[in-house]
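*Asks:* Structures incoming, each one as structure tokens.
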Structure P
Amino acid sequence: MCIPEDTPIPIQLTNKTIHYKIVTVHRRAGNQNKCIWTITPKEEVDCFQFSASNDWLDEKQGWGLKSNKNGSLDQIGLSTQKKPLKIAKFVDTNLTCEWHGYPADYCKNSQDVPSCKVLEKWKKNNLISKTNFSKIRQRKPCNL
């Protein structure tokens, strides 16, 4: 499946349609100031769709994870220091129902720390442990 970059892709939810856009700046390794995706564009869209369907999106921001068949979390991107990242952040900055995302470096950037509401849902569904919940909130590295 070929997904065009910078083109809004419709995502059908139960009560509305929102759009997701693959943003080229988070796909090109040349920008040292941006975290980059290491998953395919299709996997990125799937991660967003999974986040939307699990109510991990707030009004203008949300977070995502990519779990594998073993129940553990897969790497989705690399930090600016080339460290593996496993949490995605999604934003709808202008509240237009047009979202985009990037791998979130919660240790380096306070705005990349998932909300307590989302972390609670992840903990309740055994996607993260109680210890990792606390470490993420405190912006400390953890073994996701």
Structure Q
Amino acid sequence: MPAEVEPRVDRHTRSMLTDHMVFTPKYRGKVLVGDVAESLENILLDICREMDIKVMDLAVNPDHVHIFIQYPPKYSVSDIAARLKGLSSKRLREEYPELKDWCPKGLWGPSCFHGSVGHGVDVVRAYIQGQEEHHK
């Protein structure tokens, strides 16, 4: 991955919108392990690809997810979080029915952290990679 964020060039805009997002399963349950974690990572990457969002870094930990993205200006960060959480909950719970037993009304807690990154790209990447190492 490149060290710096390149400006995104669309038909009528030029932007460098980035966000470091963190969200957790309900009750901070440690359910994002093994095959569930791998599937979640692929699901999040697929959703981002569908939305034309560039994933700069991603870490799935047992009880939370870090995702660092560059996104087009047509989306707000709350729209992105809602789509990522909603679709990933639906797809993951279809694939792993035991998650429905654990929490019948949805996988994710209602909260989400958003950090606008600006020029601190390297700091965010180092933090997320440190999370990956910490939980191995």
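*Asks:* Here helix-only ellipticity at 222 nm (-39500 (n - 2.57) for each DSSP H run of 4 or more, over all residues; to 500) has been calculated and equals -6000, so which of P, Q was it run on? List each step's numbers first, then the result.
*Replies:* Numbers: P: -6000; Q: -13000.
Here the read-out was taken from P.
*Asks:* Still on this structure, please answer the following. For structures P, Q, calculate distance in nm of label points 7 Å out along Cα→Cβ at positions 37 and 77 and state which one comes out highest.
*Replies:* Checked P, Q; max of distance in nm of label points 7 Å out along Cα→Cβ at positions 37 and 77 sits with Q.
*Asks:* Still on this structure, I have one more. Work out the source of 0.95 here, i.e. which of P, Q gives that when FRET efficiency 1/(1 + (r/R0)^6) of positions 13 and 101 (r between Cβ atoms, R0 = 25 Å, to 0.05) is computed. Present the calculation step by step, with values, prior to reporting the outcome.
*Replies:* Working: P: 0.95; Q: 0.05.
The value was obtained from structure P.
*Asks:* Give the label, chosen from P, Q, of the structure having the highest value of distance in nm of label points 7 Å out along Cα→Cβ at positions 53 and 117.
*Replies:* P
*Asks:* Computing relative contact order in percent (Cα under 8 Å, 6 or more apart) gives 19 for which of P, Q? It would help to have the intermediate numbers written out before the result.
*Replies:* Values: P: 19; Q: 35.
Of the structures listed, the value fits P.
*Asks:* Taking distance in nm of label points 7 Å out along Cα→Cβ at positions 5 and 69 for each of P, Q, which is largest?
*Replies:* Sorting by distance in nm of label points 7 Å out along Cα→Cβ at positions 5 and 69 in descending order puts P first.
*Asks:* Okay, next question. Work out the source of 1.0 here, i.e. which of P, Q gives that when distance in nm of label points 7 Å out along Cα→Cβ at positions 93 and 109 is computed.
*Replies:* Checking each candidate, the match is P.
Laboratory data are not the source of any read-out in this text; all were calculated from the coordinates shown. Note that this is a predicted model, so its numbers are computed, not measured. Cβ atoms are built from the backbone, for glycine too; each structure is taken alone.
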